[in-house]
Structure 1
């Protein structure tokens, strides 16, 4: 029997709509997943929603189960948690994570889903894709024991990076955000907190995730000589202006990009 579902589509930049979907029964090696939670990656999906994915990045930015093409119409997204209702018997009834767009139910290959451990709440499991980004960032950053690290931007990605960094031996982590309410979040993650004006300087590493030019500039200002800013923000087609005429050269500062679609060797 077919299954009726609904999916969110970007009809045109700035215009979304819910479309009906009719799903065929899962075939061999497939599963039918009924969505419980669908997460929005605010930075990337805002750029997709507003039609600001650069033309030369259309192929690189495709989500695993995306339909349509940028700028629109397109069905986009990649943070989905649901329950397996049919298909592979080993997965029946299990809560799973999948890199699927915003849709109430879907059929995918069984190897495209990851079983959520019993001790992890399904609502929290939508962060799996975000934590993947954070893990890849720390592979790129390679913090050392005793490093002084600042994370700028207390959104999903910034907080995921902060949570992982707080577990590194001897690493002193400070979360920086313009919203003072993030101090409570930082404390829960085991990190310090500061506003941009009060942030601690002479940092070995700054991880930038605020998606603002001001945040990136502040990150450079907080570095010790030969320190590095790891840039996690993605700006789409927006230009970014930095002042590099000050201490950027004399202090031998560095800016390095990190993107989860490519894993460093």
Structure 2
């Protein structure tokens, strides 16, 4: 089985069930060293996200708000929004392994491990949606993460933008959501959501760390200074770090961000 061609089929799978089933078979083969790596493989550029036949996409500002989290509707909207991030993250991790040929085996091992984690996160959240009589695909979603994968076609840009910016932003946002949920009147579903989000937060740190390792690898390979990170982020996200007070400093340090980088983001000394 060809590593890259099979990944292409997994990424393009039109249902979560097919994607996950194919990935599990593929991942077992990878771990057993039973896949062939095509030396000069040329990846395709995906025109549409794999969830295009599952979800209705709308501009980000039109995605349903996650308000009134004590109500069933608000809980569904929150869970669906996070489940969509995790489903998109599955494809982002798979595409990270698919798009860049000739990398060390450790690189592919890292991003397939991330994909495996994201699948587990997605299934956790979809289970809670099912408990609320909902499922992934019921709520409108946006394409922001898919668009990021389309725009970042070099290893340096991909590692800067996806794990070290977008996923790192999750390290900041998730604790704020958890804090908000903990202030609400206790009920069983809210407690389950909190537990799931805390599990995801803990494991996402390692994902950002993997991105940090391979970002630095790309910098060394291209003989550029690591400060290019801020140039890349400014190019793609001119409004970049607008909420410096919300940075999860400890999680970001654990994930590989330097004190000098955090100082730029926070606009003050933080470590």
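On distance in nm of label points 7 Å out along Cα→Cβ at positions 2 and 42, which of the structures labelled 1, 2 is highest?
Biggest value here belongs to 1.
Assuming 3.2 is distance in nm of label points 7 Å out along Cα→Cβ at positions 34 and 74 as calculated from a single structure, say which of 1, 2 it is.
So the calculation was done on 1.
Figure out for me which of the structures 1, 2 the number 0.90 belongs to, where FRET efficiency 1/(1 + (r/R0)^6) of positions 114 and 218 (r between Cβ atoms, R0 = 25 Å, to 0.05) was derived from the coordinates.
Label of the originating structure: 2.
For which of 1, 2 does helix-only ellipticity at 222 nm (-39500 (n - 2.57) for each DSSP H run of 4 or more, over all residues; to 500), calculated from the coordinates, equal -6000?
The structure behind it is 1.
2.5 is what came out when distance in nm of label points 7 Å out along Cα→Cβ at positions 10 and 210 was calculated for one structure; which of 1, 2 is it?
Of the structures listed, the value fits 1.
Figure out for me which of the structures 1, 2 the number 16.8 belongs to, where Kirkwood radius over Cα pairs in Å, for residues 82-225 alone was derived from the coordinates.
1
Where does the value 19.4 come from, among 1, 2, when mean count of other Cβ atoms within 10 Å over residues 130-137 is the thing being computed?
Computed on structure 1.
As an exercise: Kirkwood radius over Cα pairs in Å, calculated from one structure in 1, 2, equals 19.9. Which structure is it?
Structure 1 accounts for this read-out.
Ranked on distance in nm of label points 7 Å out along Cα→Cβ at positions 26 and 250, which label among 1, 2 comes first with the largest value?
If we compare distance in nm of label points 7 Å out along Cα→Cβ at positions 26 and 250 over 1, 2, the biggest value is for 1.
Quick check on the output: 16.6 is mean count of other Cβ atoms within 10 Å over residues 50-57, derived from one of 1, 2. Which one produced it?
It must be structure 2, since only it matches.
Since every read-out is calculated from the coordinates, none of them should be taken as a lab result. Values in this document were obtained by computation on a predicted structure and should not be read as measured data. Cβ atoms are built from the backbone, for glycine too; each structure is taken alone.
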